[in-house]
Every structure is written in structure tokens, then in C-alpha cells.
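Below, each structure is written out as C-alpha cells.
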Structure 1
């Protein structure tokens, strides 16, 4: 019923960075539905009193005619290891609720905490986040992500990160890896990040 979703961070009752979520929704309406987006997030999302303290996750689910949204407590998991997996056919160019292709790839993660997907020879995203790499001077993001995340696009616009093509063989150039999405902000991570990226010979399509 609702093929698309925006995941929005609520901090002490305030929805964050709605303009970036709005841009992505507007683009999805234009590409997928061929129409203008009638939904204005800043007007529609009302945070209930019980969700006005701390960090809360809001899921705004929608189609071309209807929407619903829900609030849940945010309990982040710790990701320290990533398993490289390969898929040249995967498509997650919009934030779909259907994650079957990604979930199928997750079956290959083995003992790692999450996967890092390689498409057409290029590093893209993990199963739930964009990723950024530090080369000793600059933070960079893969130029061809599966999904253009709102946090990633904001950091690019602010000049805090750059984008470039990254191949598995290039990973040794980077000393630190951080995961980012609407719920996991770049600036909040300090010196924490992914410890290890694992490689194997698995090539799934």
C-alpha cells in the first residue's frame, strides 16, 4: 500500500532536516508518479507528547495519494565490521519499503555486523546507510550510492564531504570509515566508526 518511506530523526520533539527529506520526496513523485508532491512534511508531522523527549525515529510512509506516519524509540545497533558483497543488478534508487534485494544480500554477511555492497565494481552503501571514508585529509563518499541519503546530500552541499568513485582495491587508502543516514549524523560520531571491512570471493547478482 505504501511503497515509499522517509525516516526522519526527531530530537526532543523537533523533526530534523525536513527540507532534505522534502526534496527527496518531491523527486520521487516527479520520477515515479509523474506529478507534484502534495505532501508537505513540515505541515503534516505532529510529534505526540510521549515522543517529545530524546531521539525518536519517525517513519513517514506514502504513495501517490495517501500517507501514514509512526513514531518509535530509536535503538541504534553497533556496526564494527562490514562484509563486501557484490550485486550488479540491485536497484534502490528511491527509499522503497520493499527491501527484498538488500535483505537477500544480507544473507551473505557471515560473522560481520553488516554488508557493504559493490555494484558494477564500485563501492556503494551498507544495508541501511551511506558510508564515508577518511583519507588523512578529506572525508569522501562513494559517487554512485544505491540511495542518495538525505544526510549525505546535506554534507555534500555543506562541503563537509566530497564524492568520488571508490573500488574495493581503493579501500586500503582510507584509515577511518563512518556510517551515515538520517538517524546517524556524521558530526555525532567522534572517533568511532567501522573497524574492519572484510573481503571474500562472493559475487552475487
Structure 2
């Protein structure tokens, strides 16, 4: 009897391990984005950024049905604008987004094609001056800012592995001054990043 129980337990364990090995835990996505940054002021300086578009590349590892970990790289090109005592300055910058986060998958029906989720994490936003001839200030420097990330989204299953993704990401961070203390607002700003794209699970 004991031998049969051990044998049956071993079979069940091997079947469970085989099923786990076959689970699709990896997911990659590519998304087109819009970037909308709130104007902020301080120290007699007003900072804003032009509205722009960009892209996101995401890798997500599903730890279980409820929780995933993700790493994201994003890029956009905009202009940082500064107003000081009636004088206007601008510098075109490429904004690199490098973030990591936990993704909490919200409950949904097993038969539903919709998989909603929320995101919380952090990372860095790197502002890299482009040297565009329309820049009105020279000597600006590449600058990284720590950012808190939050967001939410939904995957809509097109097939077993391919989904349409709609997502909102929000970044909260200190406004960049690009190496010029005269541009320092000592304030916090917010960039909203809605996006849409495709994800592939494997």
C-alpha cells in the first residue's frame, strides 16, 4: 500500500513539474506611446515639455497567475522648455525610460479574453540633449532622474499567445535642469504615458 502511494505521489509530482515547465511564463510587448508632461514652477523658473510620441519595449516574467515582474525600455524625443523672468529657453532631448516593476494581475473570468492589471515600480528617466540647431541654449548635459512608476492596463487575447495591449503609465520625478542651476525649479513633475501595442507570450 505504501509503495503504491509513493508511486502515485511520484507520478503526480512529475506531471505537475511537466505542466509547470510547459507554462508560458515569458511575455514581450512593443507599444507606441504618447507623452504628456505637466508644467511645473519653482525658484522663479517654469519648466514644461512638448507633447511627443515614442515607443516601449517590455519584457514580463509571470511568477504566478497573480504576479509578474517586468523590465521596460522606452524612448521619445521632445523639447524641455524653461521660462525665466520673461526669457524663454528650449533644448531638444531624447528621453530614455529604464524601469522595473511588479505587475499585479486582477481577477477575471477564466473564459474572458480581457486580462486587466496594475503596475507599481521605479527606475530612471535619462534626458539626453540632441544638439538640435533649434536649441536656444548650449552646454546642456545629459541628466538622469529617479522616477516612481504607477499604471494600469489590459491585455485582450487575440490568440492563445498574442494579445492587444492598452496601457497607462505615470512617472513622478524631479524636473530636469540639464546641468544648469538656473533651470532648477526644485519641484516635482508628472509625465503621463498612454500606449497601445501587441504582446506575445511564450
Value 16.5, calculated as mean count of other Cβ atoms within 10 Å over residues 32-39, assigned to which of 1, 2: 2
Of the structures labelled 1, 2, which one yields 137 when volume of the Cα convex hull per residue in Å³ is computed from its coordinates? 2
Identify the structure, out of 1, 2, from whose coordinates log10 I(q)/I(0) by the Debye sum over Cα atoms at q = 0.15, 0.24, 0.28 Å⁻¹, for residues 88-159 alone was calculated to give -0.67, -1.00, -1.15. 2
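Can you spot which of 1, 2 the value 4.1 was calculated from, given it is distance in nm of label points 7 Å out along Cα→Cβ at positions 24 and 80?
Source structure: 2.
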Taking distance in nm of label points 7 Å out along Cα→Cβ at positions 40 and 184 from the coordinates of each of 1, 2, which one would give 1.4? 2
Entry that produces 1.7 once distance in nm of label points 7 Å out along Cα→Cβ at positions 64 and 96 is calculated, selected from 1, 2: 1
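A short reminder: the numbers here are calculations on the coordinates, not readings from a lab. Treat the numbers as computed from the prediction; the structure is a model and nothing was measured. Cβ atoms are built from the backbone, for glycine too; each structure is taken alone.
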